[in-house]
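What follows is a group of structures, each given as structure tokens.
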Structure I
Amino acid sequence: MNTATISIEVDEDSARAFCEASAEEQRKLQLLLALRLRELTAGPIRSLKEIMDEMGAEAEARGLTPEILESLLNE
């Protein structure tokens, strides 16, 4: 499989966790992100709103409340 490098912005904690991870853990994270990107972009093109709604529903199912989100955004 040919690869290409992209740059994406993430929050500081995610960036720090990635940088502090071992080379093997970084490789695993890169693979997971690549698979998720492929999943999000494969098949019928969905609108940004649909993708964001899905991500919101997943976050809510994992316990993210509007109050916690507001707190995170205000940090």
Structure II
Amino acid sequence: MSDYIAKGAIKVIEVIGVSEKSWEDAVAQAVTKASESVKGITGVEVLAQTARVSDGKVVQYNATVKLAFVVS
């Protein structure tokens, strides 16, 4: 399938990816996990990056993203 859509529809869902490594990995986790049940993801938009802190250290990175895919 081409990335260009001449007509039809694209659906967008919002997902939060979680990682102990980095925000970049949290985004990758969101895409990877969503791809297990959502086929044909064509784009990602990062909406927010947050973190959980414990004892003065970041212990978890969270990335809120929108994922786009073609509705077939």
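Only the coordinates and a few stated rules stand behind these numbers; no lab work does. Just so we're clear, the structure is a prediction, and the values are computed from it rather than from any experiment. Cβ atoms are built from the backbone, for glycine too; each structure is taken alone.
Distance in nm of label points 7 Å out along Cα→Cβ at positions 8 and 56 computed as 2.0: which structure among I, II? The partial results should precede the final answer.
Values: I: 2.0; II: 5.4.
Answer for the origin of the read-out: I.
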Determine which structure produced the value 1.10 for Rg/Rh (Cα atoms, Kirkwood Rh), calculated from the coordinates; the candidates are I, II.
II
Identity of the structure behind -21500 (criterion: helix-only ellipticity at 222 nm (-39500 (n - 2.57) for each DSSP H run of 4 or more, over all residues; to 500), calculated), options I, II
I
